[in-house]
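As structure tokens, here come the structures.
Readers should treat all values here as calculations from the given coordinates under stated rules, not as data from a laboratory. This structure is a prediction, so every number in the text was calculated from the model and none was measured. Cβ atoms are built from the backbone, for glycine too; each structure is taken alone.
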Structure I
Amino acid sequence: MMKTILQKKSALCALIVLGVLLLLTLFAEFLSPYYFDAEDRDNPYQPPTRLHFMDKDGNFHFIPFVYKYSNYLNDNYERIYVEDTSERFPIKIFHKGDKYMFWGLFEWDRHLFGVSEGAKIHLFGTDLRGRDLLSRIFMGARISLSIGIIGVFISMVFGTLIGGVAGYFGGRTDQVIMRLAELFMMIPTFYLLLAIRSSLPAHLTSFQVYFLVTCILSVIGWAGLARIIRGMVLSIKERDFVLAARLLGTSHLKVITRHILPHTASYLLVVISVSIPGYILAESALSFLGLGIQEPVVSWGMLLSEALSITQLKFHAWVLIPGFFIFITIFSFNILGDALRDVSDPLTHG
């Protein structure tokens, strides 16, 4: 299956993009030029730093460099940023900068790149409090992607087990479980999400909000999967190998988990790849509305909340950059899901 997927150029590109995003989540602190919550109140909404190869005298430099930015308020109280071309600040690799705790395990102060003290490099600009947007996007990837992956995993476990039990036992058990699933499916997902999140206490720690948002998304997502797994189990349980296992006295739990559910694995791969975007969007929507991830933890949806104002978009268009990361992630997962669907469907693949 994997070889066939790699032969599809679009799926291969999607895998590369998702691989890069995975590296961002694993090494976000190191890849970021600054600590994600480091503030520079003197430089709010600084535009993206320009990289230069040619200095003011027309000389070419192989190592890119930046200039120091200064700012002032014009007559309309608009903050204007200008480059000071009197001194160059070359880009340094494995730069010694802000200290951080790498995955909370040990303290380190090395970053992939940076510039000498006296200048700043903000490739994606800064936010209202002068924090580097690139560093915050990298750290936000860890939260947004992990919520999607963990949420899908939890809902997949519950959905497959509940759907497997319903399909295997049938009868009244099937009726009760399916009516419960239909009850969840009848309620508009987004409004249910808002209602559950709004009913929770307002004063929660960042970890508690993260955990609760993940659980909420998982609770909402299991019903549709359970219905489909139930339909597959109704067919699989009549096969000879399942009947043989039951005649040998194998327990119902082992029959379901060892003989029936493994035959749904190809479908589950497709479900995982196409469901993760929904979880990422749901978390982004909650955080965008101020009901999801809160400071000091950062997610893509929370970063995008700064784009609520038309004024911000007009004067600080770079605050929309987190939205591009959301788009490219969802697009890549959807392409990968389509490729998996083509491979697993015998009508479209050989």
Structure II
Amino acid sequence: MNTPTDNPRFALGLDVGKAEIHAAVLSAQNASFLAEKVFPNNEGGFHALVAWLATVLPKQAAIHACMEATGSYSQPLAFFLHERVACVSVVNPQCIKAFGQISLRRSKTDPADARLIARFCLKEQPKAWMPPTPNQRCLQALARRLKSLQAQHAAERHRLGQCLDKAVAADIRAHLLWLKNRQTKIEAQIHQIVARDETLRTQAQLLFSIPGIGRKSAALLLAEIHHPSAYASARQLAAHAGLTPRHHQSGVSGSRTTPLCKIGSTRLRLILYFPAIVAIRHHPPARALAQRLRERGKAEMVIVCAVMRKLLHTVFGILKNQLPYNPTLFAQT
């Protein structure tokens, strides 16, 4: 049911917070707001929202709902509306912020944000959101929990190195052991989910064929890339990961250093870092790419990021075409 409509009759802007959902309905016919209301951000509020829409909109109305991607706050509502309205879009908050800036917005409140999101939805017609499967959702939650535990482990190791009290040091060591055990168990759960899901298992085996990407990295990539078909090209996926260059040139002053854009998924960049290091050391095409960039005077981190982008392009091609790694295509991506 969640398919984009060419000209949806109504845009539903949803500003989703921890406790409340501010909703604003905008008519596509005359670009006027029909109604606004606040609902609690829970299942009862979701049902109340749908019932309210039935009272303010005509029957069989085509509704395009739009909300910002706010993680655990917005995802339950997106799943609930996915089968109940014509189209649901979950957009990067930076897009809404930029739209507000070009609209010369002077105030920021929750009701105003809901109206702004509705206007953005009507004007920009963002693409439909594709929900992850239950196994993909579980895989993503476990992968992010694993990352959180790893960050805690690193912080505790740092504290242990600076600790002078024996009692506190002993407690830190006990916590480190607990964190390590939890990481091991969660990694096992991640591999179990991949093994029991036929689609995830096939995709993981394909990714494992890429030099530099191991079993763990393949599972973590699948936790963040739910639907490769949602990206029109490998470049679009690289942009989602923030691995595209940010060019800056103005007038006759010349170009500045070109850094990464980084407007995208930090998690994907972190997952690809160590596979890129391994590929540079052990994979001839990646090593050749790194050597060419060194000869051009590029910094080492620039080289690593270039290989990360190449790997992500390769990941896209393999998942899209469902074919194992081909070394000749690495140089062409």
Structure III
Amino acid sequence: MTMPMPVTWATDYFGLGNAYGYSLHNRHARAAIQRAGVTLRADAAVAIHVCPAHLFAPIPGRRNILYTAWETEDLPPRFVAQIRRADAVVVTASFLLPVMRRCVPEVPAYLCPLGVEAAAFPACRRRRELGRPFRFLWVGAPNARKGWELILQAWRVFAGDRRFELYLKTTVTAAVTRVDNVIFDSRDYSRAELAALYRSAHAFLFPSFGEGFGLTMAEAMATGLPVIFTPWSSLTDLADESCAYPLRYRLIDAWATDAGGLLTRREAARAAGGVATRLAQADVVHLVQRMGEVAAYYPRAVKKGWRAACRIRARFSWERTGRTLAAIAAAVAGEAAAPADDALSACPA
């Protein structure tokens, strides 16, 4: 049996808050490709870089692969310029393949979704308990794109109602605060603590304006947590009506900066560099309706959550990520055929 060719792992990305997603992406993808049998060597002919496109720094004399994510249908000029320096670009969501092929047609583009640690986020059967509030949970980076402001607008309907509780979890200041029936938690959790938080909730809220993968939603789904989400960008890979609760939304004008930020058009007037784009704004009234639906018909929601847990395990494992990434590296080196674009859709539902 031929051993997979070695690669250089060119990035060591770490961070909290807005950088947390890339930190997990880097660490888990690196471990996954090693489990797939790939040896990491500093002198390998192919180098893999996990980072935002504008931070990509190719190694001279190598075949450089940029493994990246993005949240909209348009790429800022600096992103395009940096991606053109790559020998291939690997994206985390299927909606990004046509984006890359339209904006940088000269660079081969491949799909390699991220995974979920199924063992770390075991599925559990949920039920409502008498005397305990129905807990809605949101987990994400502390920027407006993640939709927490829309949740707070929707929560006006539930504010002060002790039958319900909202738990907002991010990672910034290492504090936890309760205001009425809302809990704000910004402590840095271990994987076990985060899994326990998912298990403590009855429903997961994710009215995101745009995602490059949606790792926290995928983790919530893995535990069997019923999910209410914006069905746009990468989140359409993760879920649909059969296993979650999609929200109505409208596309709004936005501005993607060369530094990777996403702004409203009003804010964009002060931004230097970037491109006009769109984001998906979930309908707050529909969000309230969906929250009420999940709470009122919870056994039905639990069944959807269980189907979501099965879908995540069938389609989104780090083992699969490692095998796909190894195959892409071999294709870029000219040692194997390129993986098919439709590998994700070929998975069991």
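Structure data summary
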quantity	calculated
Entry that produces 3.0 once distance in nm of label points 7 Å out along Cα→Cβ at positions 93 and 213 is calculated, selected from I, II, III	II
Among I, II, III, which structure scores highest (criterion: Cα Rg over 2.2 N^0.38 Å)	I
